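Trainee: These are the structures, in structure tokens.
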Structure 1
């Protein structure tokens, strides 16, 4: 059995559907869709997906963790099959991770796969925003250590807002001192991949190749010149990564057909 897992930062789910997300959804053949920056209420999310049911019938099952501040962040998991369990706890009790970390367990063919939709802070150098980003990365790193130590099938997907290597940003030299490509941020990813053992499915699928990028600024000609960043990831446990195939970045055909500033990223996992 194979499942198609997709992640996408929708940059506001209501705006995304107004701009054409429904057409992509109908053609996506997704089994599980992880959303980031939902920026909507539960009722909005349920209504939008009820109006756009899965191809072939049935209904979408929706898990949503909204941010503490209305209209900000928000992560969701949309699936053809209901989850058997879900969790949003991350970090210390006094740490506010609402709208940024959502775990769910799904059973396929008698085997369990854990899918996590996460949205890391964008950060801003020398501001409290960067402090919060480091707190989140530390909490995420700690939780991911627990997950991989437990073994089994798990994948962390989402907008992680860090380009891990020089291959992940077109203009990496110009961003060495900017949030998203700071040495301190990238060190967390070194720990995840090199020490903990998580597999970056995108990079494993495209070794030693620039990109493929998943985000482009709306400003200037970034999309047209492919001056992008690869910040949307599938980080899988080794056992799941060994069964991964068909890594794909769903890049829009043109600037004016985009429904978000990110591209959906899909991977098929054999379970």
Structure 2
């Protein structure tokens, strides 16, 4: 029997009034019906569940309650809006990326979701592992990840927030990735993936675009748009035998995003939605 996993990202729940992305909560309420109807074996969430969760615990509780209503197991990791990535950005963006000088379990995110920096959900044919990262890795996530990967004997889907390879050659995504958030820690994570061929898929978010590109000879990096603020889409991973097939399905929210922030760039639809091979394809697991 095939295993079905949904990959959603960048929900950006906001407490009222919605100041960053007006209307986002309504888009997510509608999306919940689509996701629940999929009846997945697991839902993975690759970060930015909220817009201000690093400062406002209520938004994280909103996201948690929404996920519970989907009636499926969930593995979530934090994004920079849920768990500030580094102290400098925390100073520059105190409302959206507040940095908490606390152990993960005591942060807003850790108190609502997992207090552990590495979590695993074991499925019949794959292991799905999530990693919560901050710059300089104050929570010791990378050593824990390496230890976990050393002991896993089945293919791994690794879930993190930040893409580790460039997602677009031009426009805002040519430079928007991990560099301003976790530069040293991301480089270390990439080395961990390169040295563990068991990692076959790296599922990320952050860039608000549907992208897919090789991260290592054995590993494909996939991002899943922004379910709330756009592009409103999600991934369906179907695992059958030695193959993972992925396809993209659309929500009811905006199908673009970056034109709001960087309007001077000429956006083709594929910039946000990806080319056909990025929306639908497969990855060999064995």
Structure 3
């Protein structure tokens, strides 16, 4: 298996997008998967390396990426050494970052023997699920889209009333990371960017207008993104498929760090069902 980590790609935001490649180097074209992490996530979180290896073993060309403003750096891609970047992240930057990866695939002739450039799937976890849905609607290069514990609406995640006014007055709001204990900033530009691009960032509209296969996978015990959001996503397009994994939580019963040699049963099921959906 060929594994190349921390390849740095240029992005519109002037901060690099880091990607990892996992594939069998055999000069045979393989379906491409681009995996996008969620809020307070990163490509090296928990069991994502094991996930990548499993897809590669099943003859996919698997890419996992760090969004340019997720808070990691080229030299420290795990966790959040660059909180200033995190605070300046927004949804449109993440959409641009996926385009940067797709454009790199198209332009990088060195790997064209290994990839089927006509078959690119997007997988997104949590907030990344919403990002891949919008990008799948926008970008004609995408063949399938899969959300793992994906969110169905951005607007409801923002504060309202006095809390919103306080955010506007101070220009920044902080969220504590329960694991690292960092006070993670969100500058008001995050909200302003959403309002300026609200039509584009309408997840329901994107799903309703999807013309490609879409699979929703969600845990019945998801404590972060409730099951109703998966049901919403499914209801918006008659061609959607949904799989509810019983007793699975938001990360399909995995965690960071993940010291086991194998995937959790629920994450194993998630990967297997995704492989079956995309087809090798």
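Trainee: Given a value of 3.1 for distance in nm of label points 7 Å out along Cα→Cβ at positions 134 and 206, point me to the structure among 1, 2, 3 it was derived from. Before the final figure, lay out each step's value.
Mentor: Numbers: 1: 3.1; 2: 1.6; 3: 0.6.
Answer for the origin of the read-out: 1.
Trainee: Let me ask something additional. Suppose distance in nm of label points 7 Å out along Cα→Cβ at positions 6 and 158 works out to 2.0; of 1, 2, 3, which structure was it derived from? Working shown, then result.
Mentor: Numbers: 1: 2.0; 2: 2.6; 3: 3.6.
Value 2.0 for distance in nm of label points 7 Å out along Cα→Cβ at positions 6 and 158 corresponds to 1 out of 1, 2, 3.
Coordinate-derived values only; no laboratory data. A quick note: this is a predicted structure, and the numbers were derived from the prediction, not measured. Cβ atoms are built from the backbone, for glycine too; each structure is taken alone.
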